[in-house]
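Engineer: Read through the structures below before going on.
What follows is calculated from the coordinates using simple rules that are stated; it is not laboratory data. A quick note: this is a predicted structure, and the numbers were derived from the prediction, not measured. Cβ atoms are built from the backbone, for glycine too; each structure is taken alone.
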Structure 1
Amino acid sequence: MRPWYGRVVMGGTFDTVHAGHIKLLTTALLLGREVHIGVTSDEFARTYKRYRVKPFEVRAANIRQLARLIAPDRKVHIHKIDDPYGPAVTDPTLEAIVASIETYGRALEINELRVQRGLRPMHVVVVTMVRDGYGNVISSTFIRERLGEVGT
């Protein structure tokens, strides 16, 4: 399948990789020849997570390996980000942003910041959430809660 865009961006913490991450990443890899992935720094993750996330190096390596499994021909760039925006608000060559329904508002905010900085807004591609058999949204926090790890 021929990619629709040259350069696509997405971001997250990617602590416990799950089906939602796979869906998000697969979408980005199908859409772009080059995918830029913002992975939150340990320091930034501490400001909003209720539990201690895996070290950045582990999270970045996991998402890079997953990307290689899904689309080994795509160029993948990992960026350590210390804010919710990363290169998405400064890189004029980015064409699309892949977000979940949960992060759609942030994608719109990123586009507003791009316009304020004289950059073109990106196409926003929204991926639906993945649910378990009981209707619960799958997330790293949900998984950690079920394992009794929240607060550790």
Structure 2
Amino acid sequence: MNIKEQISADLKEAMRARDQVLIDTLRSIVSAFTYKKVETGAELSIEEMLAVLQKQVKQRNDSISEYSKANRTDLIDKETKERDILTKYLPAQKSETEIRQIVKTIISNIAQGERNQGSIMKVIMPQLKGQADGNLVRQIVTEELKNS
């Protein structure tokens, strides 16, 4: 069962349970899949579905950040619940320790004169695509460059 089929099945269950937050969240992702399908003109691959999910999670994280600045706890709670629902459909995320180890390995393999954040990010992000938050990776790369 692919991601879209799983989400559709979960949406039916949510409708039976009358869980409105879950229904709204799953409908939004189904809508995002449909929009992307129309945009590309073809059925979505698993990678494209994951990219859409990651984009939705990132939007929720950005909203949580903005609502925190405005001290809107009601909206923070809603966005957090939606983000948590969406992350269940993403592959397991790497821990900070695992990311740090990968970053250290990559830094050690790059020549001293070419060690900068941009060159390291170009190498590491394809390896961690879908498995780690880009902002966390950037933060770890910055810290490890200072330490090396």
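Engineer: Given a computed value of 10.0 for mean count of other Cβ atoms within 10 Å over residues 107-114, which structure among 1, 2 does it belong to?
Structural biologist: Derived from 2, not from the others.
Engineer: One of 1, 2 was used to compute FRET efficiency 1/(1 + (r/R0)^6) of positions 11 and 99 (r between Cβ atoms, R0 = 35 Å, to 0.05), and the answer was 1.00. Which one was it?
Structural biologist: Here the read-out was taken from 1.
Engineer: To which of 1, 2 does the computed value 18.3, 60 (Rg and Dmax of the Cα atoms in Å) belong?
Structural biologist: The value was obtained from structure 2.
Engineer: Also, I was wondering about something else. Tell me which structure, out of 1, 2, gives -10500 once helix-only ellipticity at 222 nm (-39500 (n - 2.57) for each DSSP H run of 4 or more, over all residues; to 500) is calculated.
Structural biologist: Working: 1: -10500; 2: -26000.
Attributed to the structure labelled 1.
Engineer: Here Rg and Dmax of the Cα atoms in Å, for residues 75-114 alone was calculated and came to 10.2, 27; which of the structures 1, 2 was it taken from? Mind showing how you got there, number by number?
Structural biologist: Details: 1: 10.2, 27; 2: 16.8, 47.
Working through the options, I get structure 1.
Engineer: 1, 2: which one has FRET efficiency 1/(1 + (r/R0)^6) of positions 35 and 51 (r between Cβ atoms, R0 = 25 Å, to 0.05), as calculated, at 0.40?
Structural biologist: 1
Engineer: On to the next question. Which of 1, 2 yields 20 for relative contact order in percent (Cα under 8 Å, 6 or more apart), as computed?
Structural biologist: Label of the originating structure: 2.
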